[in-house]
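Input: structures, listed below.
What follows draws every value from the coordinates through simple rules; no lab data is involved. Every value quoted in this text rests on a predicted model; they were computed, and no experiment measured them. Cβ atoms are built from the backbone, for glycine too; each structure is taken alone.
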Structure I
Amino acid sequence: MEPRPKSFYYLSAFFFLFIVFLYGPTLTIGILSFQGPGGGLTFPMRGVSLHWFRDLFEQQAVGDIWGSFSRSLILGLMVMVTTVVVSIMGGLAFRKRFVGSTVLFYLIITSLVIPSILISLGVGLIWSQSGLNVHWSSSGFGAQLTWTLPFGLLIMFAVFNRFDRSYEEAARDLGASPWQVIRYVVLPIIAPSLIGVALFGFTLSYDEFARTLLTSGSYNTLPLEIFGMTTNVTTPVLFALGTLTTVFSLMVILVFLMVVWFVNRRRNLKGSDAGKGMI
């Protein structure tokens, strides 16, 4: 076996440092969340315990942790469903050129490059000046869609650019209506990509701070609540909260990956069964 070149070790060391830089802060928060009852926000730790996790489930004087969590969860689900539906419709619409399609495409992409705090300010002003109630479920919902919809549409554009239209043509030749083609041919094929769009929509909404800052009204979402706690809380309960939210995010990603695996497995099984029937 030939010895590896020196560049391999240099690149490996660089990659290792990148991983440490990427996940080091999260691991540090996770470790410090297990401080003893007399521990603080510094290292070395003063004992090891679950005291600060138990403290999260007791009556808190530092804020509405679980209320903000439920609001972020509901808002994330709202944004997820809307992003998936609009992305499908947009992807189908852009399969054919229409008047103003290029301008509309660039307007969609522009939302990604505008500073998030300016969008939050603009949406908040529109709502307040129109006499509408600035609330996380209305103005906050609209502000977050300006962040999730471009990602969802870009994914759908990439999916439909690689989509083999011969499947649709075969279904139409067999007498399927346009709706049946979409329901029984297009949607099952792009289902894994739709799950990816849903994951993007939920996670981007759940973690969003800047676009919710001036549009959530008097009720905080979880990122806003955590930000407020950083100026008031001087105990590792903040680290415990960060650890739990990280675990929750990983669990959501795991659930979506399992759904993708299940969809692909089911589709492969159907394909193999169909092949057996033709033999």
Structure II
Amino acid sequence: MTALLALSPLAAPAVASAPYCYEEPSQPTADVSDLRARFTSANWMQTLQAVYQRRWPSGQALAVAQARDPYWNQFVRKNSFEAFAESMMVAIHEETHMWDLDPSRTRWNVHTAAWINASRQDTAIPLHDGFPRKEILPLIKDRYSDSMDGIYLRDRTQGEYHLQGVLAELNAGLTGLPAVTVLQEYIRGVGASNARDIAATNLRYLLLYLRVARDRHPTYWATIKNEPKLRELVLTQFLRTAYWLEKSAPYTGKLGGPDADKITATNYAPENLAVLEEFTGRKVRTDAQKHCTT
């Protein structure tokens, strides 16, 4: 795969017309049989870094950055290589939160950070507070994301989270998905069975949040629309979701249910694409190259 194409500031009209695509280096068929054969509960971190070095360098970089985090152990299953591989959906998801929400990079509801990939980590992205994400619930007319809606939108605490929470969950989901996509042959569809659903659902939440901001909170909408770093992050996450949902599509039975594709279809509804393009100033593709702008 080619390296991630650099994203230029969205504010400049001349740059804004230039098309680009989100891509990330990965070699999902690279041989890791030797690493699997040597795997033990004692060398799991070294194994993780070595596996991702061969198959997904961004995962290796995150694992290196988080190697001393004492919370890793509670998310990693070590009884077999297969269990270990499957547990990476949750482990990498949670370690992304650890990086993104570290107080050295994030101040809750003021500015956020995002581990995108090995070559890009964004910090101090302005958020300007926002409004409770539960306000998007009336826009959800189906049951496709119902189980996650109950956790993130209807819960008394989680539903009160603002844009910070929306972006943090999306970014974690967008790191957990490739974490198991590149290890799909070892996945049995237990601990990673909703990886695609998580990514699609959290993109849904972001698009609906933007619609509510525009329609019900015009002052806030005008403020965040004037933040190039935030607009760039939103566009990146949209294209990145498309990229990894496409890469993981052949493994839907292991890495997600049929509702993931149904949620994705709603994400491309005209009203959702319209708010995305209005917010970012970029036009996205809806053909086979959904990870690209036109």
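Before moving on, here are some points about what is shown:
- Here Cα extents along the principal axes in Å was derived from just one of the structures I, II, and that gives 57, 44, 38; the source is II.
- Each of the structures I, II was assessed by distance in nm of label points 7 Å out along Cα→Cβ at positions 51 and 259; the largest value belongs to I.
- Which entry (I, II) yields the derived value -16000 for helix-only ellipticity at 222 nm (-39500 (n - 2.57) for each DSSP H run of 4 or more, over all residues; to 500): II
- Parent structure of the calculated result 3.4, given that distance in nm of label points 7 Å out along Cα→Cβ at positions 35 and 115 is the read-out and I, II the choices: I
- Relative contact order in percent (Cα under 8 Å, 6 or more apart) from the coordinates reads 20; which among I, II: II
- At a computed 3.1 (distance in nm of label points 7 Å out along Cα→Cβ at positions 19 and 267), which of I, II: I
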